[in-house]
Structure I
Amino acid sequence: MTAAVILVDQLVKRAVLSNMTVGETIPLLENIFHITYVQNRGAAFSMWEQQWVVLIVIPTVALAAGLVLIYIKRETWSRLTLLSVALICGGGIGNLMDRIMQGYVVDMFDCRFFPFFDFPVFNVADISICVGCGLLLLDVIFLEGKRQVK
């Protein structure tokens, strides 16, 4: 799953890089959903711009730990836990690849249907990270205690 997320993320980003200029927007549903090419030079919501340690080193260590945990715990963790961590790692690696190769992350999904909140532009990797975190929370909160100990 991690490799699939990385592949899809990078393919979508390459399509945007090849066909759009920075700031260009393509309305798919006018004033609701656009494809807008944005270069994010920080972390989530453009925080920590130009902070190499925060943007490269810490994520690299965290992602390496996640991948090692997937390998070590593959027999004992539930499928949902493994999927959750794989989604988080895939998204993290996709964005980390952008930071290392380009110095910024390519974002393109632009939701405009929040009337009182300027929702940030995001990408496939961001979706994967959020879904993975959500599934992991659900797993820990609702399912972890109900599992039989092996």
Structure II
Amino acid sequence: MNVTIEKFGWPATLIAEFAHWLVLLRPAQPTLGSLVLAAKSDATAFGDLPAEAHAELKIVTATIEAALGKAVDYSKINYLMLMMVDPHVHFHVLPRYEGARSGGGVTVTDTGWPGQPDLGAAVKLDSETDSSLRDWLAHHFDREMK
């Protein structure tokens, strides 16, 4: 796996795996269910990914949206491709909603709603809440991937 994937805690944060993509729990949660969608490739530019990775995004994003819809009942979803510090292709996936959501032993308020996400207000997870939230979300993904 590339350095970016490892920085986001793989394999401990792994929620779902696809041929070209990994879905990881984001270690800081600006909204409940925030994820990192990371390409397994060593590409550092979105356009450099193989065509198969781009095609698979249809399946991956549909799975993410269905699983997070059931888990947190979001109103909107933001895919942020920031790649300023972590060079390999990845998105920060933020389900957006008014108010707070709870699950996996964590409660998170979307403090930026209805505007831009407030990344600075993210709830930082410790190893116990990280595992609990990861397992809770992985259960929703397992149901969508069958």
Structure III
Amino acid sequence: MTIRLRAHHLLCMLTFAGKGYTPAFVEAYKAIINRLNDGEAIKLVDGPDDICVPMLNDPTCHCHNESVRGRDQLAARDIGLLLFGKPLSVGPLRLSDEDIAKLRSAFQDGSIRQACTGCEWYELCTGIAQTDFRGCRLRSPL
């Protein structure tokens, strides 16, 4: 199978430590992280993804908002330039342990966090990055 992810969730997954919008959201996110840790492939999508699914029936769901699409565009640019020398585009994506290490380093120094500006989770994620991602569920780089 393939995990469908939007670009800004590639940043969110770096600091996911088991917190989220609802219990159902958290449980679904844990399952996705486990699948990523098992090496499942990623398909980058434009719009709501597998992480969004538990939220999509909520009338206040922000997953379709233009502001979130803007986060995706910024994340696709910054992550793509860091890892591949060009912005990410929709389609298949594989992240190695080395890629995750690069992403975490750039996340810590703030160079790929423009998409995070104004996010309600910003401070939580900053704190996690400052502790070298201790407690995160995404596998640690080798």
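Data overview
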| read-out | value |
| --- | --- |
| Origin of the derived value -16500 (helix-only ellipticity at 222 nm (-39500 (n - 2.57) for each DSSP H run of 4 or more, over all residues; to 500); candidates I, II, III) | I |
| Which entry (I, II, III) yields the derived value 21 for percent of Cα pairs over 25 Å apart | II |
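Read-outs: derived from the displayed coordinates by stated rules, not from any lab. Just so we're clear, the structure is a prediction, and the values are computed from it rather than from any experiment.
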